[in-house]
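Values quoted throughout were computed directly from the atomic coordinates according to the rules given, and no laboratory measurement underlies them. Predicted model, so just to flag it, every value in this text is computed and none were measured. Cβ atoms are built from the backbone, for glycine too; each structure is taken alone.
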Structure P
């Protein structure tokens, strides 16, 4: 029987991505459940000052509320010319949480006078696993690149259309899901934590 693991997000793009990567790494071993299967769960307020704090807040709450192991991530875009912003505020950079188009347009507007050589950026993802017995593990992944001058591509979500991965001539929204999984911040973070997920879940009765 596969071990149940709750993914603490309502973002359908993240759910698809996490499920695809976990199935690749541990086929048939983990049943990934979205929080939509627990209608009484609230959306955790991200009051942390770092990606790690927010990731742990979400995973700890989900474990307490469901009694099941939970995995959560917090991720965002960090732009050099904006001193690391939007950072932990990436999902609500334009004011409304989850308005991808408004968020990326605000970044483009803020960088309109920044020359090409100064548009460096990276995505950062911190993934946390929390077990009902209190054990925890955290892993981090980075995706280096730069900010384009206009959105391009229809794959992915969030800031993908304006992010050009290092060493590539396309945006991350032009990458296939499989290629992106290999190099993305979320893919790296999940691959780093996956052995710990598999091991720790195997120790649960």
Structure Q
């Protein structure tokens, strides 16, 4: 068995003007596609690992053979993180949060504006490449964290609920070095239905 790159759940231009079609095509087909290809290469000599889900590999990263651990962390992490990233966005989305996640945002973070400020601040201050996450922590709390490169919350015992990609390839064609502007505009793409689905799984 090999891991496969799933198609985007919407057309390449569906998130315009906030994320342009060329960025989506390069980001999905070449960056995410590259992680999938390299993950399969890293696992070529480990058939017993090829049959496990990417979630399982990431959650149990420290139990993997040392010779393959770094490949799974980087390449598998890239596959895992992007697979979430695409699904928490959709066309004709954005706006105020709805459902159970809205209650969490209000009660834990003091409202949507406060939540956005904290989330965007984490992305702006993150040095280099990585992702910003809303997670359910290992001790069943909710927090906003940023992780470098393709590191995953699962590897630290946190359940990933939503994320934004702050690697430059996620935004550079439209926003160049203006990461704060990208972070601000990205909220227009957030699918609260999808976030609520992940929240429901996180709290089972």
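Ranked on distance in nm of label points 7 Å out along Cα→Cβ at positions 99 and 115, which label among P, Q comes first with the largest value?
P
A value of -12000 was computed for helix-only ellipticity at 222 nm (-39500 (n - 2.57) for each DSSP H run of 4 or more, over all residues; to 500); which of P, Q is the source structure?
Traced to structure Q.
Comparing distance in nm of label points 7 Å out along Cα→Cβ at positions 75 and 131 across P, Q, which structure shows the greatest value?
Ranking P, Q on distance in nm of label points 7 Å out along Cα→Cβ at positions 75 and 131, first place is P.
For structures P, Q, calculate FRET efficiency 1/(1 + (r/R0)^6) of positions 51 and 107 (r between Cβ atoms, R0 = 35 Å, to 0.05) and state which one comes out highest.
Evaluating FRET efficiency 1/(1 + (r/R0)^6) of positions 51 and 107 (r between Cβ atoms, R0 = 35 Å, to 0.05) on every structure, the highest lands on P.
For structures P, Q, which has the highest computed value of relative contact order in percent (Cα under 8 Å, 6 or more apart)?
Q
So distance in nm of label points 7 Å out along Cα→Cβ at positions 67 and 163, computed for just one structure, reads 3.8; which one of P, Q is that?
P
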